[in-house]
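**Q** Right after this note come the structures.
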Structure 1
């Protein structure tokens, strides 16, 4: 049996909980990583097994202004597997890394952080936390060295062409 939850400030079902129904990370630059945490709680009198995963949401469930995250590999959850004792909590680290190459800047992405509790080997309870990520068009290093290299290369090539054809250019310019 599987039970799903709706999103709210905190998520709880059957004595199992996660600390947040939504996490927002704004303005992540290309090539940058950003961190957050979520707390997983077992308020039962018996241990449970917890699995953490990043899931791509269905289009009809997206927050307005966001699109599904292109790659759930951008999300790292540590630890992913937890044996949670009765009446205990565990903090899970969330790291979002936006690649430096690609057209990822200036957009909003949504990912669901799914917490699956396996109870007594017969019941699974899934609680989801929305992860809303907005990206900046800036690069994490602040300077796009590839773009600067291309500009310098174009200037050098253009300068070499002008220099090697300076006599022809002088004649042509003299006609004006």
Structure 2
């Protein structure tokens, strides 16, 4: 059984996303799918509880960065990351993401309400959809901090080539 999962609950006008195990390209689409539903749910704040998140890969962090920028532009939804481990904070900081993500290494515990799996209504992804999410996430990392180009430009080029994306 895969121990990496994303759980979600709504508590009033807050959406709470709990990342368990690794935040990775395998479950980044679930976070994005939840974000796409927040308008219809009347959510004004998304809280990412990272207490049980053991690690984040670049795709996961890029998706979160893109969502934060999108939410601010679209409808001023607040987005917070709480209970970050020192290592996960370091990962975000190294990529320059702590400058625009509301990151808190500690916070009061969240509501004791039952969390439900987010992935229940999300259709399985094709390899192309996974590649599209990965490309968008890595482009978000490049946009967030130009210094990330040295680390991720080859990944972006490879994914663009794989998807047949022509850059003008």
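Every number here is computed from the coordinates shown, using simple stated rules; none is lab data. Bear in mind the structure is a predicted one, so any value in this text is a computation, not a measurement. Cβ atoms are built from the backbone, for glycine too; each structure is taken alone.
**Q** When relative contact order in percent (Cα under 8 Å, 6 or more apart) is calculated for each of the structures 1, 2, which structure yields the highest value?
**A** The structure with the largest value is 1.
**Q** Right, next: Taking Rg and Dmax of the Cα atoms in Å from the coordinates of each of 1, 2, which one would give 25.6, 94?
**A** Structure of origin is 1.
**Q** Matching task: -5500 is the computed value of helix-only ellipticity at 222 nm (-39500 (n - 2.57) for each DSSP H run of 4 or more, over all residues; to 500). Pick the structure from 1, 2.
**A** It was calculated from structure 1.
**Q** As an exercise: mean count of other Cβ atoms within 10 Å over residues 25-32, calculated from one structure in 1, 2, equals 21.6. Which structure is it?
**A** It was calculated from structure 2.
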